[in-house]
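Read-outs: derived from the displayed coordinates by stated rules, not from any lab. Nothing here was measured: the structure is a model prediction, and the numbers come from that model. Cβ atoms are built from the backbone, for glycine too; each structure is taken alone.
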Structure P
Amino acid sequence: MGELSRRERLVAAAFYGATALATIGWWALLLLVPASREWFFGRRFAGTLPIAFLLPDLVSALLLAIWLVPTVLKSSPWARLGAALHAGGQGYAFLIAVSLAAQDPTAYPGVVCMMFSSGAALAFAMRLNQAPVLWGPFRFAPAPPRDGRGHWVEALKQTAAMWLVFLLLIPAGMAAAEAALGWNSQWWSHPMRMAFAVPVFVTCGSVGLWSGWVMTHLGGGTPLPSDHPAQLVVAGPYRVIRNPMALAGIAQGVAVGVGIGSPLVACYALTGAVAWEVLTRPLEEAHLEKVFGAPYAAYRQAVRCWIPSPPYRQSQDKLGP
């Protein structure tokens, strides 16, 4: 997988620094504003401070996170162990939050917060330890020869499978678990939530399908890494954002969470964004630069990954490998 780039080290260090600051702020809030304890621990445990959180927060989310900032920046080999321990501590805190919410459903918001925190910590730990993430259908391999229609049909199959797993089965499982445990959030029960969720889901789904069509007809491949195109694609939505399908998929996940009234599903989608940014993006961009060289480097310099940029002029560079 290769060593982390300077940008990756800066992002990781910023994450651990932000984790430490958030931990300090969180405990200050709990100590100075006792009423806030109900937001995280529920009504049953609001009168106390669960000491079980103290160990993972003090050791992992504070001291270890502070130590990891310079350690990651210096590319010390100890950063790998520290990141793994930090992720373990955050995972332990997540399990504590689940345990509290199982006893008192009003402690459910703490589960949502810790799900995002522990998921992000796991993603950074995997990247720092260079865990293999591109395997099976996510490994890099060129697409076999097909015509544009053949690539498009293959892309539709891939999209249907992704939507089925990540936008239906997993959210349905989470929603079922929430219902079984009585984790019903009043914050997400607004009757107008479908007025937001449906247009966002349809619009972003259309962007994803449009991106796939452009990729298959102009690139000679599909968006899946194991079936990637032979030509660099900078047309359609790719003119203004480098990975419109990732952004569209994450927005669809949030829309599903809002639509079914599940903060946990929305948090799952946002955690997926962190995982893609930390684990997949660096490897994908390194592979694209290796395959397409200077044209891709110029495109990456001109077009942002998450925020739309001014339209990229396709004639700026030769687009072949």
Structure Q
Amino acid sequence: MIELNEIREQIDEVDKKIVELFEKRMELGKAVAQYKQQVGKPILDKQRERQKIEAMQDLATNPSHKRAVSELFLQLMSLSRKYQYTLIGERQTDMLSSFHMVEQLPIYNQTKIVCQKEACNDNEWHKENGQYIVQFFGEDTKKLYVEQLKEVFQILEEEKAEYGVVPIQINDTIIRTLIYDLLLLHEDICIVAEENIHDKRREENKEMSFLILKKGRMYQKDAKKIMVSVQLSNEVGSLYEMLSNLLHNNINLTRIESRELKENGQISYHFLMEFIGNLQEPSVRNACTVMREESLDFRVLGNY
């Protein structure tokens, strides 16, 4: 019987060869990226990848290894794509060029703020919440109160106010979904800040947040969180691929929500993801590029 140490030595030799071949393959992937960039072809070619995986499965002589070979090459091609995306900086800047960075949000005397009453009303148990709004914007701003969330977005869209304030209760899925739906509907409005508070006047002392909205795609230099919307096809591994992209770029995901969408008889999934980062960071820009290229729809809802 072969000793365990001998087997491990043989495995080490095989692994060394695997690393050498892996690096060689990644360099070939670099050449592919350069070619595709020159001719304007997308990095992801699903048909080519499917054909490749089937061909590699057929090479496996042991039937029990076929599934493992499929997974191996699925990962290998995913890593190759991620490497290729890092080489195409021009495309990264194109997608995010509509967002511009500011040192701090422009707030002046008489700046107009439209508030959903739940967030801004200053009487009784709303008083504490109203104080937070004053702390954020100052006392010399003009407030416009509205009843419904959709009115906040309408007024911002019509440029009758510079900022909008909406309350978002941490555990209130219905309200969060409505706000995100309105953000998707009004593409020029984005989240520019978030204020978290602990509302002592509410039952169960529920955590609350205020989302600060603005028409025009801007973000502050010290913004730390990003909210994106991603629509994925109903395919095995589509969410895994998207999340592995964040891992590849060393990005920490802090929230994810999902729901099923049905359009023209086709099922897809809509995900809202919040992660740590700033749009200036190369890793974030690369991650956003991959999400845009490999999803049915991708939008940045705000960097705050």
Structure R
Amino acid sequence: MAVDDSVDLDEEAMELSQVGKTIDGAGYTYFQLDCVGKKIGRIALLEEYEHLRQINLSGNHIEDVSPLSKLGHVLKLNLANNMIESIDAWGSSALCHLLYLNLSGNKLKALPKLYMPALKQASFAGNQIVTCAEFRGHSRLQVLDLSANRELDCLNGIRDMPLLETLNVAENALPGLGGVRALPSLKALNLSKNSFETLEGPWEEMASLQSLDASGNRIAAAKEFEPLSRLPELRRIEVAGNPLEEQEGVNIRHEVIICHRRIEAIDGQEVTEDEREEARALYEQRIEEERERQRLEEEAKKEQEANGEAEE
């Protein structure tokens, strides 16, 4: 339902700029449109501006995005903070040259399939997304932002993105990474402010990962960092704001270093050689303590067996 005080897009509201030649070279036209925060609802007029390449319609009241499907040359599209619930009207052939898409702050309830073959960056932050099942990947996407979809608790469908380098799923309700598949180029992953109790996950599906933000989760035991050892390229990690940090006698930096010897920075601070030595000494101490525990356990077992035989 349209907002009562919304208005139709008209030429007076359109801020047009960036003059250049039309695709066929027959004349000149505007390439950029800015129309921000003007309570625009219907955008049917856009169909007459087929040569636009950059469009910023953020902060309006737009619900129906179908007129944009008529624009074949758009490279950058900002529709943030509108009232969009669906982009199904675009179909499989629309926006075939689009590189950058911002749909943050709308009302999408599902991450849609993205047909746009040239797309490099897409933001769906701050929507109402609860499922990604329909998405099923994209061959060219490099950056995907799904942060602040407060009820999103599963990443099934986040898969098959051979060029994806940055994935942001912060501020959701995720307990884990189940469903994530085939992200071989992923370098930066933001999991902050979710419900992770462990960092167990399908890390083999993102073996190129270099930076991980796991701050503000529910990790309460040092052993939950052990899966990090399966990320050979990991160099930077954020872990502040987890319950383990508050435990008496626990140095969370040492625990991370023990689990991943090649980490270079933790919570934005470089790992020092002194810290590496301290972590190594702590690890060796634990190994010795475990050996001693096993030895005493074995002795007690033998003594118990001997006493049993004597009683017979």
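Looking across P, Q, R, the calculation of Cα extents along the principal axes in Å that yields 65, 50, 35 traces back to P.
When P(r) over Cα pairs in 10 Å bins from 0, in percent, for residues 26-81 alone is computed across structures P, Q, R, the figure 23, 46, 24, 7, 0 traces back to Q. Matching task: -14500 is the computed value of helix-only ellipticity at 222 nm (-39500 (n - 2.57) for each DSSP H run of 4 or more, over all residues; to 500). Pick the structure from P, Q, R. Computing helix-only ellipticity at 222 nm (-39500 (n - 2.57) for each DSSP H run of 4 or more, over all residues; to 500) on every structure in P, Q, R gives -14500 only for Q. When mean count of other Cβ atoms within 10 Å over residues 106-113 is computed across structures P, Q, R, the figure 21.9 traces back to P. For percent of Cα pairs over 14 Å apart, for residues 154-225 alone, the highest value in the series P, Q, R is held by structure P.
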